[in-house]
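Structures follow.
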Structure 1
Amino acid sequence: MTLAKPGHTDNHSPLPQLWLVTDEQRLPNPLDAIRRLPRDSGVIFRHHHWPQRAELAREVARLCRVKHLVLLVANDWRLAAAIGADGVHLAENLAASGRVAPCRGWVRQGRILSVAAHSTRAIHAAESSGADLCLLSQAFASRSHPGQRPLGPIRFALVAARSRLPVVALGGVNRHSWKRLPPGCAHGWAGIDGLI
């Protein structure tokens, strides 16, 4: 499914420009953060090891529908289908290893496929997998990956420029750091701490 014309700066795309990524350690109960999101934002529900994951996912889905938010479930298309999510977000290694195939039929029914990427090679793998969106990380220093060298604004822009997909900046991004990225290099931004 192609939701936006090729080119990562298409701001007329129906894909959100602002994404909240849930995190079971730093954001155990994401509902309050979701309530604060502006209409037409997006949520990527992770909480991979949460004991009541399906129950929380249903609550998140209900709230996203009420608030007119796009909801993707990370790495679990069956849960995404069960709760009526708008699509699925895959980790870079899942997309690169060809593990997109099991969810491809469901995604082709008008769902969004988002893929994480940390390099140009990963972006090309996301494109080959049929992704609609790419979350490029790590833009800046991040609590998610302490000690890992971030791309920084210039390298981020150079890598993003090689994408035919809309690129969303992830990793240490917030309302302030987002402005440090060169204008037009990304479709939007995603965060955990930057939105809570």
Structure 2
Amino acid sequence: MKLSDQKKLHILAAAEQLFYEQGVDATSMDDIAKLAKVSKRTVYNHFDTKDQLFHAILFKMKDELMATEAVVFDQSKPLHAQLQAIAEQEVQLLTSDNFLRIAKIAFMQMLKDPELVSQLGSNKVGCMTFIETFLKDAVDTNALDIDDVEFAAKQFLFQLKSFIFYPYLYGFEKPTPEQQKHIIEQTITMFLARYTKD
């Protein structure tokens, strides 16, 4: 790897750490240069503005979070078990240090930049990258009866976010592993009760 590329990675790592710890507004390019152990000129050689650096970090982390192994619908396997695999995978992502880090950084900025909300909202991460296809395949085989697959996908995953992710993000009391299992089980039970064919 070229020295220039190494320095860029150091800058991104330093900015990510400082944005997470201090917030974007409270972090200066001088702070980033100091932590990255490069000159301020080097920082500006790679990133014209702090806003550009912020977006570079978001998209770098988003790409890392996109590396999710899709669960493909299998008609020969119990639907409950397949939904459980999706839910457990999503919970693992939602409670991971990397996801919580990018969520905290992005959340603080979204309060000040409404345009960022639409930018991030158009990007799917985690199980949202494949769950609609999974549900469509389940509908095609008559395993589920869903008119609005996009809504049903969000309904399933957002319930997990409400009970598990947001307590982590806001610093509330975090659900224990046993409570997480209970939330997953109740989410699946409610989903199947609503969308399973009679």
Value 66, 36, 30, calculated as Cα extents along the principal axes in Å, assigned to which of 1, 2: 2
Answer label among 1, 2 for the case where distance in nm of label points 7 Å out along Cα→Cβ at positions 127 and 159, calculated from the coordinates, equals 1.6: 1
Which of 1, 2 yields -8000 [helix-only ellipticity at 222 nm (-39500 (n - 2.57) for each DSSP H run of 4 or more, over all residues; to 500), calculated]: 1
Structure (1, 2) behind the derived value 2.5 of distance in nm of label points 7 Å out along Cα→Cβ at positions 31 and 175: 1
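Work out the source of 2.7 here, i.e. which of 1, 2 gives that when distance in nm of label points 7 Å out along Cα→Cβ at positions 79 and 95 is computed.
This value belongs to structure 2.
Can you rank 1, 2 by mean count of other Cβ atoms within 10 Å over residues 47-54 and just name the one with the largest value?
When mean count of other Cβ atoms within 10 Å over residues 47-54 is computed for each of 1, 2, structure 2 gives the biggest number.
Every number in this text was worked out from the coordinates using simple rules, so none of it is lab data. Quantities reported herein were computed from a predicted structural model and do not represent experimental measurements. Cβ atoms are built from the backbone, for glycine too; each structure is taken alone.
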